[in-house]
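Visitor: Structures follow.
Just so it is clear, none of the values below were taken in a lab; they were calculated from the coordinates. Not measured: the values here are computed from a predicted model. Cβ atoms are built from the backbone, for glycine too; each structure is taken alone.
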Structure 1
Amino acid sequence: MRVLFGVAAATAASLLYDVGVACQAHEARRTSTRSAMRVSLLATLARRPIWLAGLALGIVGWPLQAVATRLAPLSVVQPTLGVGLIALLAIGAHRMAEPVRQRDVLAVCGLLAGVALLTIGGGPAGTAHLGTAAATMLAITAMATLAPVVAAAVGIIDGRLATVGAGIGFAWSGISTKLCADSAAAGRWPAALGWAVATAAASGVALLSESTALQRRPVTRTAPAVFALQVLVPLAVMPWIGVPRWAASPVAALATIVGVAAVLGAATDMLHSRAVDAATAPS
């Protein structure tokens, strides 16, 4: 029953996140790309009510995600956060005039099928522990999150790189959300506060990368790719902090392998769209 409540909380968070990102995409593509990967981009967007409404939806979704991670395994929560992509495809096609192709629909369906398999292979909920190995993995992931920022500093701005950076950054914030929730449950309030601050910082960098990507790429392709990375990164990182990825059985292992392949394939397809990107990007 706890897991079902966790899935319900994650589903609600997913809908809030994806409706929110649609609002943010609407405003991001109306902003000059000259502000890409700069704080001024977020400063400009922060003066627009629709973008702020989208941000507010995401903020409201975060505590629901935190509750979900306490009730269900992260390997179940993260895949469930993809349910809102179905609504996002409809919004993109009918409200934002995006070229949603049959291939895009199939890719999202493959992504959802993959995460469903990962749910089957999900292990029991566990408590995260931060040791040397965990700190190393989190540091490596944090550096990957900063890759678009470093690239922009040397004059390289790419929508796909920004998409990857956003996905890894939001995945990092998902992991730190788990650490925050576990610390709070154990009464370690200073640690919980520290992880909450770290989550906000990672989310801020990821938001900048995502906003840059949304200037150049359709939201119906950017958001699924970002989400796919939010699924794959925790699967690689969580065992290092003492949280199981999947149940220890042959069926679970097979489901996980096939699920990872499906999610990775969908993410790769979503990232390869030069022609569509060119048609979407503003001047």
Structure 2
Amino acid sequence: MDVKNSLQLTTTSGAYDDDGRPKRTGNLQSAVAHIITAVIGSGVLSLAWSISQLGWIGGPIALLCCAIATYVSSCLLADCYRNPDSVTGKRNYSFMDAVRVNLGEKRTYAVGFLQIVSLYVTCIAYVITTATSMRAIMRSNCYHEEGHNAPCKYGGNVYMMLFGLVQVVMSFIPDLHSMVWVSVVATIMSFAYSSIGLGLGLATVIKNGRFMGSMTGVQTATVADKIWLIFQALGDISFSYPYSMLFLEIQDTLESPPAENKTMKKASM
């Protein structure tokens, strides 16, 4: 039995695409919306800290290099959606399908293992970020009510369990496109906390009357500490960019013509 992609956009007109699935109606705007939702995640919360560690020279260079690498890899992956021809070939509905067709069955197992590990680590990162953010909110409220000398300490286990419970409930949603509010809320929240971070940064600059930081980043007591912080900052920056795990699923929502790979390359830009 054919299983529909959870991101697939369909119509009720009864028309079908060349693979027998309901006709896709996604366009450039919908692809951009999916990409924004995927990219503007919790990774952006650590970008300010990462820039402060790398400095005003290394920070922007790292951002630019990661952006270029993501765009190049996205263009290459867009051409893997259909095989052997990138316009008229057979569709690959997921990243694993593309690996299986282009690299063979053996490499599929290796890449599949790495993808599962990546998903697992990403989930851990989101759980920790959620717990840390909740504790920060509680600590901030405590300081406002009892003063900054108050012993405002909160554990993270409860917040991790609550977040996990929400994830379990959300995992029962059979089709994300049948739950439009999920994507809407995700997009709104992504822009919300990005705007909050931008506002806090501007407020700090206005308050201080100048941009803080240095050209080479935060100074440390030892070279080893500096190297460790640099690699940690580079890891945070690289974590905030890729969306390859969802790339082909997003491309699978696009109508054709124009060719899906051309639309996806424009959306990635």
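Visitor: To which of 1, 2 does the computed value -22000 (helix-only ellipticity at 222 nm (-39500 (n - 2.57) for each DSSP H run of 4 or more, over all residues; to 500)) belong?
Guide: On the way: 1: -26000; 2: -22000.
Working through the options, I get structure 2.
Visitor: A value of 46 was derived for percent of Cα pairs over 24 Å apart; which structure in 1, 2 was it taken from?
Guide: Label of the source structure: 1.
Visitor: Follow-up. Hey, distance in nm of label points 7 Å out along Cα→Cβ at positions 60 and 204 derived from one of 1, 2 reads 2.4; which structure?
Guide: 1
Visitor: Okay, next question. Can you spot which of 1, 2 the value 24.2 was calculated from, given it is mean count of other Cβ atoms within 10 Å over residues 228-235?
Guide: Source structure for this number: 1.
Visitor: Now for a separate question. Given a computed value of 2.3 for distance in nm of label points 7 Å out along Cα→Cβ at positions 20 and 44, which structure among 1, 2 does it belong to?
Guide: 1
Visitor: 28 is what came out when relative contact order in percent (Cα under 8 Å, 6 or more apart) was calculated for one structure; which of 1, 2 is it?
Guide: The read-out was computed on structure 1.
Visitor: Here's something else I'd like to know. For which of 1, 2 does mean count of other Cβ atoms within 10 Å over residues 92-99, calculated from the coordinates, equal 15.8?
Guide: The value was obtained from structure 1.
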